[in-house]
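Next up, some structures in structure tokens.
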Structure 1
Amino acid sequence: MKEPHGFQRQIGLMPLALIAIGACIGSGIFLTPSDIAAKVPHADGILIAWMIGGVVALTGSLTFAELGSRYPGIGGVYAYLREAYGDLVAFLYGWVSLTVITSGAIAALVLACVRYLDYFLPIGPEGVPIVGTVLLILLTLINIRGVRSGAGVASALTLMKILGIGMIVAVSAWYLFSTGNTRPPGNGTWGVSGLGLALVGVFWSYGGWHHASYLAGETIQPAKTVPRAMIIGALVVTTVYVTANWAYLQLLSPAEIAQSSAVAADAIGQVFHQGGVFIALLIILSTLGTASIYTLSAPRLYYSMGHDGSFLPQLARIHPRFQTPYLAILLQSTWSIVLLWFWSTFENLITYVVFMDVVFMVMAAVGIFIFRRRPEQEMPAFRVPFFPFIPLIYICLCLWFLGTVLWSQPVQAWAGLLVCSAGIPVFWWFRRDRKQQRS
């Protein structure tokens, strides 16, 4: 079925759910546990931090499921913000996503993939950006050739990394029940403030399930499929993350996790001496899969910006053969390659702008209260249960995170606000140009 906007509805429930899962499970589960253990040096605190992340993901996915059911078109969060607050707020979200959040995440994921690929092939420091560029071009071509091919690659890689993490859990369970050895839970003190700081890594790891909403315009029965995919994604990711960290804690103490730069490899290394090879391969698949999903999903947001006339109108062009927003994909990939080559001066900016990503997610969640007060709104196919408590839990936990960042890392928070505000004159320039063309 071909839609009026030029896209074809080809994505079913399970491929979209795997996209939601794969967009979350990238490098975070392998890199952030050490930082979280340093903030809460006790097994109970570590698992509580990851469970809180699961609550955020589940309440967020339930909230955004209703938003996706109300506005099942292209653009996802961009569309929700536009309907709730107008063009400027929606544009700023797209601006930050393009300039830093998504493009920067793609560059970071590809770099992590290449650095672990060096485990098998002698790439060397000089070859890292070259190989990374080749991988990005390959992902770009796959996702330009069609949403079905892009979703197929993403689904396959997601299934492989879920299987890989499942093997880590199985090895830990086997070790525990065969030897009876348990690691000490830790004797460090922790409290609400430490838990709040640990949420920085948790939020980074759980972020991404909403990428399923960007593909609503190419999803079969999006009003039903998109909400279900996001909820399934949140449930699966929560299960994977909590069980993976339980597995780490069976093989390493919280102090050992906090001091580890490669938690998964060190954990498996307690059982198999060659476990590092398996973990390196798992991280390659994981990072490459998430980078592929971001290359597939986020350009639909930029397509919406071009279609609305708030950004480059060329981004709304659809490939005549493949029915994909090929210019939007090319723009994002080109900028990601630029960031990849200049990553030494850009790396910390991702941490800064995660703050802004959560700000916009909170604003979108608040939008559900705005929409429910509008009398002209039709009854959506999905309504969040236990309203207003589910959205309020999500909003309050996000505000706790934002307050912690403002208090503990004000420079990063203000840097995110600065990047966001730089988009305001860009918006008004395109708005003026569009008015002049109409006149």
Structure 2
Amino acid sequence: MAKKIYERPVIKKISGGVPGKFNIPKRNYIDEIDGHSVQELMDEYGSPVYVVSEKTIVETYRKAHQAFATRYPKVQFAWSYKTNYLDAVCKVYHREGSWAEVVSGFEFDKALNNGVPGSHIIFNGPGKSEEDLKKAIRHKALIHVDHFDELYLIMKIAAQSDVKPRLAIRINMDTGIYPRWDRFGFNYENGEAWNAINRILLSDKLELAGLHTHIGTYIMTANAYGVAASKLANLAVRIEKKFNHVIKYIDMGGGFASQNTLKGAYLPGRDTTPSFDEFAEAISNAIINSDIKPANLPVLFLETGRALIDDAGYLLGKVLANKRLADGRRSTILNIGLNLLFTSLWYQHDIYPGKETSFHTENTVLYGPLCMNIDIIRESIEFPLMNPGDPVVIKRIGAYNMTQWLQFIDLRPKVIMIDTEKKVHIIRENETNATFQSIERVPEYLR
């Protein structure tokens, strides 16, 4: 008989799960989404597969809109295309009344193709090309100027155009948030923003329509938005006093946190994230209580993306293998990697078995299938032992994962949407080798 390989003993805490109402461990799993079996969805549409819940999109959007509309008389949402620019997703938001907020010529064209009038498109971002700007001016979009070089370029275009550009300036400021986002826009404290405002209003070729800020991302305190709104309101008052010019809108941008949990956070996001009501209270109070005349209250624009879409997204996959690491920890390899779940770099995503499993769990590392050491979906999670082929569900992945995904090592899978009538639709086909053969070219000498 061959001698067995020695494995050092490891002591591990056994967890029986979270007690339920009658002190019986509650089994944590997700085996259906909007009335559809997780396993059946994967059987029909493949694994991995992204799932978008239209029901959740609509419910979340209406909840957010109500929070602001009940506190402020003039509110307009603009869907953030960079957060999730799949046409079907964008059209749901537009159907609900949302405008479009874009940051590139590519996204601008998508918004036009989705039926959004140019006058209902907000064009943000520091990288607008001259052709992008000409197109935006021609379509009467709202252009949010990011820096002086862009402003001077717009002035040059305006001098040769019959259409007066509709502008706002993006303003960065100290709201008590660290790190401060001063890369984008004109600074409030050093007078740069006021300088840009004066230059626009002294030109008879330009229209200053609004003021815009975006103080950061995943902001966990509503008070910072109150500070930002107060500063924009003060600028609006100064503009009216000096130029007798009334600002049409104040755009507070986005950055509202979703209920995902950031890496390193002590408490879960669902317990610490401000509600839409808290954000709305801070912003509306600041504007209404400012010195802006009641007759001149500006429209309040919101560009929130993450907080509106995260909960509506799921990523379904399966277990490929289990193995013990050298230090004795258990690891499980999934067919979902960083290429499909980019946000796992900064979130501790909620991950569940896709079917009923054992009560007993063990601290586990969840890896993706990619050939790189950083392909880690969760560094540590209490997870039951699952067998190869067993389904897995990752929640709250609707924001950024379908725009920041990578075609690395493997092809990107289908995206499906479950509508409010519980019907399933493919809203993006999976990639195949033919997808890339159609856009690649091989020089004749290599054939």
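Identify which of structures 1, 2 gives the largest calculated value of distance in nm of label points 7 Å out along Cα→Cβ at positions 223 and 247.
When distance in nm of label points 7 Å out along Cα→Cβ at positions 223 and 247 is computed for each of 1, 2, structure 1 gives the biggest number.
Ranked on relative contact order in percent (Cα under 8 Å, 6 or more apart), which label among 1, 2 comes first with the largest value?
Structure 1 gives the largest value of relative contact order in percent (Cα under 8 Å, 6 or more apart) among 1, 2.
Of the structures labelled 1, 2, one was used to calculate P(r) over Cα pairs in 10 Å bins from 0, in percent, giving 5, 22, 33, 27, 11, 3, 0, 0. Name it.
It traces back to 1.
One of 1, 2 was used to compute distance in nm of label points 7 Å out along Cα→Cβ at positions 151 and 207, and the answer was 2.0. Which one was it?
2
Among the shown structures 1, 2, from which was the value 17.2 of mean count of other Cβ atoms within 10 Å over residues 159-166 calculated?
Only structure 1 yields this read-out.
Have a look at 1, 2 and say which one yields -8000 for helix-only ellipticity at 222 nm (-39500 (n - 2.57) for each DSSP H run of 4 or more, over all residues; to 500), as calculated.
2
Where does the value 15.6 come from, among 1, 2, when mean count of other Cβ atoms within 10 Å over residues 199-206 is the thing being computed?
2
On distance in nm of label points 7 Å out along Cα→Cβ at positions 135 and 303, which of the structures labelled 1, 2 is highest?
1
With log10 I(q)/I(0) by the Debye sum over Cα atoms at q = 0.28 Å⁻¹, for residues 255-326 alone derived from the coordinates and found to be -1.12, which of 1, 2 does the value describe?
Derived from 1, not from the others.
Where a number appears in this text, it was derived from the coordinates with a stated rule and is not lab data. Please read these numbers as outputs of a predicted model, since none were measured by experiment. Cβ atoms are built from the backbone, for glycine too; each structure is taken alone.
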